[in-house]
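Right after this note come the structures.
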Structure P
Amino acid sequence: MSTIRVRSLLQQCTKATLRLQDESEVTINRGMVIFVAFLKDAQLDDVIKLAKEIGTVRLCESENGLKTIVDLPGDLLIIPQATLGGRLNGHRFQYHSNINKDAGLEFYDKFVAILRELCSQNKDNIIHAGSYGIRQIYSCETNGPAMHIIEF
């Protein structure tokens, strides 16, 4: 069994809002929310691969079938989510497999930068990113709970 190094949950939305620790809010409309966690064995190559996979996966509904987020006028909200690295042990989750905070922040910043670059091809894409390492309040509206996991 191979060790998981990165895990991401993609959630389609019609609207999503993230309230940051300083009480400011970022909001996206139709698009995708990306939750991401980096685990201990993650490498920069994994971060690059994950961002490119998300930029090329055909999940977004359009009149002409499924498209990538890059192809459509759609927004992205990228949220660091360390709890995706948790593992159930008895009746509690443990997070011993998560990457250390400094490396996680570096990888998160790189991940966001790559997705911004990929989506810059479409001037209609709006990209917001949450803050790494702090609690944030999230709300989402969706026209169907469509969630997908990418991990490797």
Structure Q
Amino acid sequence: MSSSDQDKRPDRRTLSAAARMYAVQALFQMEAAGQSADRVTREFQDFRIDFEDRDGPTAEADEALFSRIVDDVVMWQSRIDQATDRGLVAKWPIDRIDPVLRAVFRAAGAELVTERAPAKVVITEYVRLTQAFFPDGREARFVNAVLDHMARDLRPDSLA
């Protein structure tokens, strides 16, 4: 790889942000279409992540992080959903909220459960990601509050 090619390559934070975005999209697709994690992960890796079609190139991403998030959601979904439910108002269990927000909570929850990234980073990145889906800001504030609660629940010492 030439130095000019390396200069064009996105930095680690950009690759991680793209991986998180793809993971949320994949989780949404899994739920909406009833598809397995393996099938959706393969589809994203083959046809969506760093793929070029007639509409142009798609974003490059940290594929390992993308796969890890999706796999960890499958492995820890019950625990993640329970933590999300505790962070939501009692009248609104996770199965009653917007499916995109549900995917955001599950992806972020996977990162909080596995403790691979600092809780503050997870919260910040998923709030930023939520703003891409919901630009008016209301949902981002909601996600921030729920993820803060989830982080305190899943990692009691993480935000001290």
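Values quoted throughout were computed directly from the atomic coordinates according to the rules given, and no laboratory measurement underlies them. All of these numbers come straight from a predicted model, not from anything done at the bench. Cβ atoms are built from the backbone, for glycine too; each structure is taken alone.
A value of 13.7 was derived for Kirkwood radius over Cα pairs in Å, for residues 20-67 alone; which structure in P, Q was it taken from?
Clearly, the read-out refers to P.
Between structures P, Q, where is mean count of other Cβ atoms within 10 Å over residues 36-43 highest?
Going through P, Q one by one, mean count of other Cβ atoms within 10 Å over residues 36-43 is largest in P.
Check the numbers for relative contact order in percent (Cα under 8 Å, 6 or more apart) across P, Q and tell me which is largest.
Details: P: 37; Q: 22.
Looking at the calculated values, the largest one is P.
Can you say which of P, Q returns -7000 when helix-only ellipticity at 222 nm (-39500 (n - 2.57) for each DSSP H run of 4 or more, over all residues; to 500) is computed?
Source structure for this number: P.
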